[in-house]
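Listed after this line are the structures, all set down as structure tokens.
Any read-out appearing in this document is the output of simple, stated calculations on the displayed coordinates, not a laboratory observation. Just so we're clear, the structure is a prediction, and the values are computed from it rather than from any experiment. Cβ atoms are built from the backbone, for glycine too; each structure is taken alone.
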Structure 1
Amino acid sequence: MATQFDVIIIGGGAAGIGAARRLAAHGASALLLEASPRLGGRAYTQDLGGYPLDLGCEWLHSGDRNAWVGIAEASGFPVDRGDPPWSKAHPAIAEDNDDKEAAWRAYGAWEERLRAVASGSDRTSDALEPGGTWNAYVRAIAGFMSGVAPEEISATDYMAYDTASTGLNWNVPLGYGTLVAASLPSSVTLRLATPVERINLTADGVAISTRTGTVRAGAAILTVSTAVLTGDAIRLPAGTVPWREAAAALPLGRNEKVFLEIGRDTAFEPDAHAYGNLHDPRSASYSIRPNGWPVIEAFLGGEGARILEEEGPAAGFAYVSAELVALFGSDVASAIRPLAATAWSRMASIGGAYSCALPGQSQARARLAQPFEDRLFFAGEATHPFDFTTAHGAHDSGQRAADEAMDALHGRQRFARRGHVAAKGMQSVR
């Protein structure tokens, strides 16, 4: 079993696979260590009821510049460029359009006020209208976007993503997680179910300790979540306290999904959308019969996702079922049944959804992305300056870290060659 590589990648999510693809293109020998028994990290497609459902990331955000679109097409994965379901309200819902438009206007006004807040407290909650009628709706949308309450969101960070987004949201019908996991180059050595316990710097690189032994390389790329970075699962080298502090300023939010199966013919229209109670910050966003499948996907963020984290899946199923009955009538109660619920916040190897900069801490992303001693390089969605929270941001950060690692290795090789030539010159003088 090989124990010496050019680069060791820690973490097999979108960032780790992005790094692996770039290293393979460089012709470098690479080892990828993943703590869980599967690839993909927060990109995870599972066959549920015979349908490939994405338990984690699902949408190719900013599709016109998303690297996974090109990877998908080169690999034979179809890409659906149609409008996402949230652009099509379900026709069976007796919505108050005036209320819906008022809620959306209130959210837009809140976003407009963020610029002024960014130059002050940087706390997005300070942009809420005092006593505003639609503050609960704004809180729910902020929860979908960032996974936390507005009191914990940097306005500067929030606007950086919003400004960079192109607004095109495409879909991989076979599953985003399936695509990510299938994209690891065959030339990269993979070891699943191999959690890293310790990273040490050596004279010529790094030594990575796992339960099955120690492996060595010229450099390592660390792609784990900020929750793992701030925890004690991996012992980092002395001197990395600033990186751990940067990770602590980028905590993971709460975002979870509940899937329900539609058990008989009902009024549910395919590829439609519904939103729960406009006045409840816990409300879910419902994707109804995606791709025509007899499934409803409920997406909960922030306070809504807290229901699953603190009370468990049964409470989550009960909550979304009650919202659906309120939306569609009591007849649907007998037509839907629980299928699955996620638990990202409870997963030790991940610990939440995606990163959100605390107020005043938007620069933590750049600090976390800095290399340590030209031996340890950091990647992951949290390190991207504006595409954080996305699988394409994670992928691109992995590519950036791989380039940095290869530059460092080549620099060391050039230095070693110069030293060898100089030593030979000294011998000839003697």
Structure 2
Amino acid sequence: MSKSLFTTSALVALLCAAPALAQAPDALAVHKRALVLDSHADIPADFGQGAHDAANDGDTQVDLPKLERGQVDAAVLAVFTPQGPRTPEGYAKARAETDAKLAAIKAVAQRYPDRAQLALSAADVEAAAKAGRRALIVGFLNAYPFGPSLDPIDQYYAAGVRTFGFVHAGNNDYADSSRPSGQPKVEWNGLSPLGKAAVPKLNRLGVIIDVSQLTPDGVSQVLALSKAPVIASHSGVKGVIDAPRNLSDAELDAIKAKDGVVQIVAFSSYLVKPGPDYVAAVAAVRQRYGLPAAFVRAADGTETLPEDKRKPYHDESVALYPKASVKDLVDSIDYAVKRIGVDHVGIASDFNHGGGVVGWSNEGEAANVTAELVRRGYSEADIDKLWGGNFLRVFRQVETVGAALRKHPAAAE
């Protein structure tokens, strides 16, 4: 369903799915005209299979029916594997998982070419939206499966990866994580020598570098080394919630100075503060799973559990945290916009990995975010920038820098 063919039945469906829009009818028109892009969402391990086939309106937060219902034109789907042992066996197992997820994302466009398109460029995203197809951008998060090698970067780029995040919850051979999860807090003082070598390689290929989840030193080093703007694909702001994964004002300013974009994430624990009983409740859950009670953030320790216990532990821990709302999400967007300007802020869900707030619990409810932005007085032009325009600007700049570096390799030195 293209933007230009937004039907009466679709309008009714949106109004039923998102009652808040009834108070802001203009928001529907604004949402319809915007190029709506979610810059980070995860996929289940069995994505594309059985009940999790992308054409099913199923129990995941991202599938084709929900993207269509929410008028979400594009989504960065993450090829992500959690941290594991840094051994040849650990790397091999993680690499197999990342390969399977990459294949599953690509298969959606192959299986449903009338509804989805693999987007390898900013122009592909715009063309897909114009044709009424969902643009699927392949992102990559956590270089752990690559072990101590840069070679997989070229292979994954050739296979379609267009954004690259160095770390998740745990240090790896490329960089330190802002959430080392039981590891030493500082291993590399930011990027490792391998991570530093990855930056010019990514620039040359035309891959968008994603600084989410890096330490402040890692963020600073990426910004100093990169010839192109960067994104933080799913981050919050420390000025609202002082969490290790959130970005400080200094980091926001530095990303702006690089002409980059900070994509504010719809993840409750990075948007609102916990209740007074939260720490004790999480400690009790952790003890039941045999984890040290001292870690209080929902995701800490997940990677040290046996695989069959990771999801139950994660789900129980996340459920204890108070649920944020679309209003809370836009509060953080407001903070970032006031700090670094509307040209440097975007929107992300982190669906299928803890993301989702009341009012935007899956892609089908994306228009509720637009409604709140309209209510706050954001112009249509600014809403278009926040949803997809700023991300696509960076995408185009990264492509331009990559082309120049490939033509003149010495410029990368």
Structure 3
Amino acid sequence: MKNIIFWLRFSVLNFLVVAVLGVLMRYKIAYSLPIVDQKHVQEAHSHFAFYGWITQVIYVLMIRYLHGVLSEQQLKKYHTLLIVNAVSAYIMIPSFVYNGYFWLSIIASTAALLTSFVFFFFLMRDLRNNQDLVKPWFLGGLFFAVISSAGVFGLSYMMVSGNLTQNLYLASTYYYLHFQYNGFFIFSCIGLLLQSLKEIGSEIVEKENKVIFWLLFIGCLIGFGLSVLWMKMSLWIFVAIILAAIAQTIGAVKLYILVKRNWVKLALHFSALQRFVLMYVGFAFFAKIVLQLGSTIPALSQFAFGFRNVVIAYLHLILLMCVSVFLINQILATNVFKMTKPVIIGLKLLLLGIFLNEAVLGLMGVFSIKYISIPFTPEILLGVSLLILISLGMILLNLKKKSSL
């Protein structure tokens, strides 16, 4: 348990590092900072957000679940993987900031990527006789993490061979992103949510769990097509993509019904703030599903992929407002830290900062349709980034272990 407490606190530190890189990027947009290459900082920011923050904390929370399933001896290998992933993620920051993609940053990224392969193999082997409700969600999430690597290897091949085309480059990038955030991140979070519900004695029917899982799994697998609707494709492929989006929508509605049915038990075990966070995350997930379904309309799809601000707003909706907020709440919901007043204030400020960030990015996306520029957005976004940074600093500095542990 001591190791888990260390890694949970370390994960919050990593989120803080992501925020520092975010402030640096926003500062360079608002003001001049010639010594920093914006593209290189952006690459460091995105890679560390994926591996140093989200992937790392998902691994930690999965290992916490395994503490009730496997022996301490069996868990040692997972803790080794945490170290490998953390070291790789921290090498990414200076290497990407220094020179973008080159041998050191590529080695670090590959090491973190291959760690997910090993984690998936270990988990599949160790849970082979386990029939727990969360098992398919964790394995499904890691499966998507593994297959997302094809996008990275495709990009690497194109760069090495020099055979780089715009369509293939974009398709490979979106392939990787889709199976990371719609696959690995979302499926892992749903698994953690169901584990939390199970811990408070909620009723989850096995058949219902399987139906939701397969609707979302098949929807995610085929749903990659939603990211490449700008490519030429036959009618039957387009119909399959639309059906996948509908399947995911039905799966999301069924998941919502499951949570709503157990809301009374949630109210007994979760604080008002934690329940609000679940609603906050639920709203972001609902918005993601609606936007996903709406993107099957050709005119909306062209708009979404035609404006960079819209893509950035959508990515932040999933990665920040949905996944990151859920994961920080899961860290606090482990009940190993004291919910002191500064932690509660920090969490509230974080929710506000992330909401404002999404609101500004969303408005920028909407106004960009008419090519209207909102005044002072670089300065506003810098202020919002500083608010997120300060809130995470408050949470981290006041994250005290409960004396009973």
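For this structure, a couple of remarks:
- Look at distance in nm of label points 7 Å out along Cα→Cβ at positions 42 and 290 for each of 1, 2, 3: the largest one is in 3.
- Structure responsible for 0.95, with FRET efficiency 1/(1 + (r/R0)^6) of positions 98 and 314 (r between Cβ atoms, R0 = 30 Å, to 0.05) calculated and labels 1, 2, 3 on offer: 2
- If distance in nm of label points 7 Å out along Cα→Cβ at positions 74 and 378 is computed and equals 1.7, the structure in 1, 2, 3: 2
- Test item: percent of Cα pairs over 22 Å apart, for residues 250-337 alone calculated as 42, pick one of 1, 2, 3: 2
- Cα Rg over 2.2 N^0.38 Å, for residues 170-209 alone derived as 1.27 - corresponding label from 1, 2, 3: 2
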